[in-house]
Structure P
Amino acid sequence: MEIITDGPTIHLSGDFDVRSTWEVRNAIYELLEGHDSDVVVDLTDVSTIDVTALRLLAVATRQATREGHHLTLRGCGPAVRRMLHLSRLIRVVEVERAAASA
């Protein structure tokens, strides 16, 4: 798992699973504490994701909301969206809609 922070955006790439949740959790919470703006987690380059990783994102979303921020997921591919629906965590997280092609 590679984590790159760019302002209020965290770009993740690789396998986002139980082995990388602690590292991603720390990056998200540091960003929430260090910025007054909303946080975006870019999952465009995430190849696989598991329920543990999705639960982390759901808990971080709730924490951000408590602190008056939004945490938005960007670049959710079909596999990520499928897992969000199967786990029913789609109800908890905010997923950015894809921009419409002109």
Structure Q
Amino acid sequence: MKVVYSWNDERCEAAISDDSDWMLFNGVADAILRRFKGKLVERLDGLEERYWDIEIRGRIVTLHLQHYIGIVLFAEKKEDNDLIREVGEYLETIQPKKLFRHQ
């Protein structure tokens, strides 16, 4: 899967997909949780967007789906840019399965 990186106020963001596919989002979340032994700490699902906070090694990253932008991964702290890059580099090596719901 192709991941594109951008910067917002010194914070790295990883654009994972231009498509706002809910099943792909579930597959990406599942892949991140499994590979990095993450924990889903908050899950907000709306009509056209989703925010899932995932804890990895004591740090929080947010997987975001929005109708107009697709699927993006980011962190609130610029100190976590390395983790965003690490997760993005992993996602570049796989093709996540589309899952009906997070398992």
Structure R
Amino acid sequence: MQVEHLEDENRFVVRMDDEEAELTYLRAGPKVIDIQHTYVPDGARGHGVAEALATAAFRFARERGYRVVPSCPFVRRWLETHPEEAKLVDAPYAKRLEGRPRP
């Protein structure tokens, strides 16, 4: 599965026939990205597409020295099973999450 980073559009995509899955983000600061949304078409769900998109986004952040705000509910759940990536979560955001119930 190939994940493309369309940096000028602030998104990562996986193309499948006539559909595409995507993870979108905003630049929340000079070295911070806010992952907003992950979408996978129904027919591609359960095949690791969303996981591949999240992995690519965190790899991008790590390589650039960026911090991540995981606004996307899928990415917040993904982080629970990828605790090694938690060090990239933006500290002010992580502090706001302390003590809150998980989605």
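Bear in mind that the values in this text are calculations on the coordinates, not laboratory data. Note that the structure is a prediction, hence the values are computed from the model and not measured. Cβ atoms are built from the backbone, for glycine too; each structure is taken alone.
Quick one: distance in nm of label points 7 Å out along Cα→Cβ at positions 25 and 57 came out at 1.7 when computed from one of P, Q, R, so which one is it? Value 1.7 for distance in nm of label points 7 Å out along Cα→Cβ at positions 25 and 57 corresponds to P out of P, Q, R.
Quick check for you: by relative contact order in percent (Cα under 8 Å, 6 or more apart), which of P, Q, R is greatest? Don't skip to the answer; put the middle values down first.
On the way: P: 26; Q: 37; R: 21.
Comparing P, Q, R, the top value of relative contact order in percent (Cα under 8 Å, 6 or more apart) belongs to Q.
Calculating Kirkwood radius over Cα pairs in Å, for residues 17-72 alone for structures P, Q, R picks out R as the one with the greatest value.
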